[in-house]
Structure 1
Amino acid sequence: MEKRELLYEGKAKKLFTTDDPDLLISEFKDDLTAFNGAKKSSEAGKGALNNKISTELFKLLEAKGVPTHFVEMMDDNHMIHKRVDVIKIEVIVRNIATGSLSKNLGIKDGTVLPFTLVEFDYKNDELGDPKLNDQHCLILGLVDSQDELEELRAKARQVNDILRPYFAEKGLNLVDFKLEFGKDKNGTIILVDEISPDNCRFWDMESGEKLDKDRFRQGLGGLKVAYEQVLNRILG
């Protein structure tokens, strides 16, 4: 299978058509962006690390009963996956307060939340990915029904229930993460995009060291080494 037409280019990936109308190829880029594109850079090898990490996590989730778009890793920087209609909602799952949650609500950074918080953001760069409530989602036509919103929440919590203890066994706190979903050709809602240190926050359980894109956001350096550490822990 080979790449054909460039279908879409985002901040972290390029999306290509293939000779199979039901399959696409994602190319994981080395580009780095933060603060809605206000901060930009590049880190050689970052895309390959995210592809490898996402591959392992998609395999894990599939084995645990979570349907995803993943088909196979084509090479270091390319993943073959199902074509879907992407739901324009970013589903944010939070276990520990940090980032925008601490900034906006005044919850002390590092506070373990009394329950897992699931939030919705509008997947719209021009508007800065604003927060959504259920009524916003329905007014904008991002989903067909309230039941679909509840399904997104349930699937997000299911992913968290699998990944949080999985990473805890590897000495990492899964602080928060972003998920995206889409509908396959049968109309089934499945997990899409990627799961990597680009859209997850990982803190070492002993040292508190940040092993994710916050190293870029906060100018800490050592991003590639941090991503490599996450992959190495996954691979055991």
Structure 2
Amino acid sequence: MLVALSVALAAGLLLVAPTSLGGQFRTLVHVREPDRVLPAVAVPRTHGHFAFAKTQPGTDDPVTYSPCHPIPYVVNLSGGPADGDTIIATAITRISAAAGLAFEDRGTTEDTHFTGRHAGDPVLIGFVRSGVLDGLSRESGNVGLGGSTAVPSGIAHFAYRTGMVALRTDWFDDPQVGEPQKIAVVMHELGHVLGLGHVDDTRELMAGTNVGLTHLGPGDREGLARLGRGAC
């Protein structure tokens, strides 16, 4: 009797577990998985470099957003360049295509709470003056900050539910900075939002040191494709 209860409990946990093992078990017992919003992107075979910002406890699997729900976001354009909305929209389109994750435009906002965001809040993308946020100043050399908040989602499992991208106003307003560079910075920060960390390889857009790259590198694409294959 005790063995039967243990087996039943284990099966029940696997039915709801947001892990690859749980997914394999649900396939085995013919339980239909939720539908993705966008088709999964094939994970390229590359010699590039990527890193995940956070992994699931005791594994190398990344913490991710759900591919079965769009990622809602709002934009605060106050203080940004005249083409700020175009820059952000272009960066989102490129990152979405590389990851196979959908974003949902919730419009503009006056929200300036880049820190302390709660699960259920849309991702906030906006422009801030130098020094308003820690680590985002002329002295730091950083022109953008980005990241997401991981929350428990099942047993020993985490998922991203919201995040933010803060862009330094004076740098984005500089007429000597070209639009491709601005788009690249937003893409870099959105990479952090989806779960990529910095790498040392300057051939990657997620390099910790900006060398003027304006396109995704091979490791960036592999990492984003893997992040797009998270659990629903």
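Where a number appears in this text, it was derived from the coordinates with a stated rule and is not lab data. All figures in this text were calculated on a predicted structure; none of them were measured in a lab. Cβ atoms are built from the backbone, for glycine too; each structure is taken alone.
Here are the numbers for the structure shown:
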read-out	value
Test item: mean projected area of the Cα convex hull in nm² calculated as 12.8, pick one of 1, 2	1
Among 1, 2, which structure scores highest (criterion: distance in nm of label points 7 Å out along Cα→Cβ at positions 105 and 217)	2
With relative contact order in percent (Cα under 8 Å, 6 or more apart) derived as 28, matching label from 1, 2	2
